[in-house]
Structure I
Amino acid sequence: MSIDAKQLLAYTVEDIHQTYTPKDCAFYALSVGLGLDPLDERRLAFVDPNRGAGQLVLPSMALVLGYPGFWLVRPDTTIDPTRILHGTQSVVWHRPLPTKGDVTGKTRITQLIDRGEGKHGMIVSERDIIDTATGELYATLKQIHVLRGQGGFGGDTDPLPPPHQLPSIEPAWFIDVPTGPDQALLYRLNGDLFALHADPEMARKSGFQRPILHGMCVAGIATQVLMRLLAKDDPSRLKSIEMRFSAPIYPGETVRIEAWADGSFRARCVERDEIILDNGLMRCN
């Protein structure tokens, strides 16, 4: 299969309308570790849907709202689905998410990068999360997927902006977050039902020992840890986050967030001493 650049650039990803509730917000927060200390009163506000106006929403929930599914694997994109990697992810928050609402996710392809025959290609896409009734913009998500060895289709050859460079000094914080063996099974109920995170046979065929944890789950873990370190658990202070995915992690392993005072961060799998998120940066008010 070879990529048809013209067809791919013109590809239309359908708008996704989604209604969500306070229970959905609480479940999302629990799925990324916000309930690990059930005596933490501040954090209970994120995981208790009985709080009414006092309930808070973890901003990274934008990652699972208006999600169109893993559309890159559809045959009519002309992409080889066995050679796709999620490279980078960023979120810009324009206003805090409410605890309930009706939103629309609007996804568009913005750039197609070609590194040459036999080399990698990259596809850049963005998703806006808007209020369906008012048109207010809540968040803009930008993701880059690497198309391994699928170059040579005649796409853009301009370089992408370099990733954020981490400080050369020792991190200011090292925060460990354990994940459960069922973490991927729980997280996927937010809407990402891709079988790689639940089907042992598919995981083995993809080169993994067993199903892996969603990169977006690790992104949520990083967000909630950094929100505490940099914004005192005030979600309204978060402006943006960006990160590069560098390695997978398995459910049951420990995520160590290593962060600096300027908002730089990375994440490490403790058990294998491997960086799983790199070049991270969170900006806060």
Structure II
Amino acid sequence: MFRRTRFCFQWLQFALVSVLLAGFASAAENHADALQAHYAALTTQLQHNAFGQPLVLESSQTDSQLKGEIYAVVDHPFAEFKAAVNDPAHWCDILILHLNIKYCHIGATAEQLVVYVGRKVDQPLTAAHELDFSWHSLAADAGYSNVVLHAGNGPMGTHDYRINLESIPLDSGHSFVHLSYAYGYGLTAKLALQSYLGTLGSDKVGFTQIDGQPVGGVRGLVERNTIRYYLAIESWLGAQSAPAEQQPELRMRNWFTATERYPRQLHEMDLDEYMAMKRNEYRRQQKPVAG
């Protein structure tokens, strides 16, 4: 009787796991189909756009959230792209390329990233703001990948930072990716953003055209940062074929060169200034932050 009961229990466990796995596989297949449908719907825009590459940018603003989204074709086989973005250790070397990322290091577990954000200058971490990201791979099979980074709290009352990267294979040498970058904000953050956009950021614009003019304000802000994160992913991948000791320097140069294709929106400093700042930050990133 005991052996029969144990067998039934083990069978139920197996059945439950099978159902869960089937559910996950079905969900991944549905997401892959949805991303494939986006690719088909965006074919014309991917071929003809202001970026000079197969890339479509969308953005949205509500009373409580900013969001930027990129759909793009990358010149990397899906297996290569999936392997790169599904390793949390790679994300610190990706994120640090962004002007505002001052530090990134794996936290207490392999799926926690300690990130510091700050100004577009070389500054001590005591002057930056800590963001604690959790990293999750929601799917990574032969036909679909989905990686999410989430941080609950940010500077100046911002919250729910979320970087989501989906991808599917197109052919033997290309993948289609969807990157979204979003965060929530309240009154404190709204006032801080208004102050920045009324002073230092008053001449900043985004990429979306409204009545023949590039969008400004907070939509312009989220568009610029979404593009910067996307170019960081591309720049990291583009340096992978170089010898390991040359890759950090090449990633930095790749990123700066890529952003300079859009000087109206993304130019902030010259190459020497950027390289000097990022070399210092990369060296600092090689060891855990104190305390």
Structure III
Amino acid sequence: MVRFYAAALKARKPFGGSLDVALAPDSNINRATRSNTLGTVIGDFTLDQDAKAKSGLGLALRGQTYFRAPLENDVNLLVRANGSADLYRNSRFDDILVGIQAGPEYVLGADRLTLAAGPTWRWYGLDPYSTSLGVTADFLHPMGKTMQGRAGLGVTHTANRRNALQTGDVFSLSAGLDRALSARLGGGIQAFVNRTKANDPGWSDVTGGGALYAFREIGRTTVVISASYSHLEADARLFLYPRRRVDDRFSIVGNATWRALQWQGLAPITRLRWERNRSTVGIYDYRRVAAEVGVTAAF
């Protein structure tokens, strides 16, 4: 719904953003297996406690902002920044991400083409994990008054600070449709494919999948439900594992924004997430249930 209704306003708005702050109980904060052992080509290894699923209560922070300045007729400079942080009492599981992108935004009649480039930094356990530099192209095409199409291309080079064999390039392609059935009901569909080419074939893979979402306004409450699926296949088997990695990942998310209870521009939010990743490599096979209870603000 944000994509569908806010896009037209943001095309003219010079500055804006949003911020979420929430408490986040999570059954598996490190997305790890619950098994005590890991099967390898030389026998079963006993996993360290940190390599197994850990539950915990964290603080989830999500924020984004953008600035738009006109360059010439129908061309703007668009600068975007976004960040997220999952913080826990035990800081070795903290996951922090910060990214900046800038580039031209072309208004082509009713269509919009946005080109952008910029870096992204990630820290895990408060230590540097990866540095990425990406280039993206996003195209938005209205299809009447109630539907719009989206397409995106991206190329990103990521340097992994923990494992040089994982350093490589990611090529992404996505397409989607958003449709409003009324002013209070709508939804959309998206499909994507990603190709990761790492320094080692065992860390290279192809991932494809899709997602569905629906929104409904109930009084002054916005409810959004989404479901997604992705399939990953690695290029080769890592030498330690008996099988090549093949994953099937399922996710369902329910979200509610309670605007009737807002105060000073802050509205309560609740979110519930279920994840299941089935993998041929035991260390990547996990289940997860997580929730968020907090506030959101848009400006």
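Across the set I, II, III, distance in nm of label points 7 Å out along Cα→Cβ at positions 168 and 264 reaches its highest value in structure III. Assign the value 3.6, calculated as distance in nm of label points 7 Å out along Cα→Cβ at positions 56 and 216, to the correct structure from I, II, III. Matching structure: III. Here distance in nm of label points 7 Å out along Cα→Cβ at positions 48 and 128 was calculated and came to 3.8; which of the structures I, II, III was it taken from? Going through each structure in turn, the value belongs to I. Cα extents along the principal axes in Å computed as 77, 51, 47: which structure among I, II, III? Working through the options, I get structure II.
Upon calculation of helix-only ellipticity at 222 nm (-39500 (n - 2.57) for each DSSP H run of 4 or more, over all residues; to 500) from the atomic coordinates, which of the structures I, II, III produces -5000? Derived from the structure labelled I.
Every number in this text was worked out from the coordinates using simple rules, so none of it is lab data. These figures come from a predicted structure and were not determined experimentally. Cβ atoms are built from the backbone, for glycine too; each structure is taken alone.
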